[in-house]
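Please go over the structures that come below.
Read-outs: derived from the displayed coordinates by stated rules, not from any lab. These numbers were taken from a predicted model, which means no experiment stands behind them. Cβ atoms are built from the backbone, for glycine too; each structure is taken alone.
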Structure 1
Amino acid sequence: MSKMIIWSLFNIVLVLGLLGLWIYGFILFVKLAHRGIKALDLYIEEKGGNNRNF
């Protein structure tokens, strides 16, 4: 019975750890995307791309 409890606790810790890694990776991805958008905006501004037809 105690092996089952230990295995359950191990699984809970593993799932929570993977969830934390997923959230951390998602935050890093959002930061990277934000930097990419800024860099693209600067590139378009530098190349004179203000020819927007809205």
Structure 2
Amino acid sequence: TPPSDISPDGSCGGAKGYKCTNSASGDCCSYQGYCGSTQDHCSAGCQSAFGIC
């Protein structure tokens, strides 16, 4: 079973504190609180506490 802090819905950080690493949506957590793997998700303002930066 995967750890429960992996994002089930593509959101990250915030109140729920979901992480993007190994999530289906992508490994990076954008500054807006969404998981993804594009440069927008992984660059300026990304949240390294909740995903790859």
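Can you spot which of 1, 2 the value -1000 was calculated from, given it is helix-only ellipticity at 222 nm (-39500 (n - 2.57) for each DSSP H run of 4 or more, over all residues; to 500)?
Of the structures listed, the value fits 2.
For which of 1, 2 does mean count of other Cβ atoms within 10 Å over residues 10-17, calculated from the coordinates, equal 16.5?
Clearly, the read-out refers to 2.
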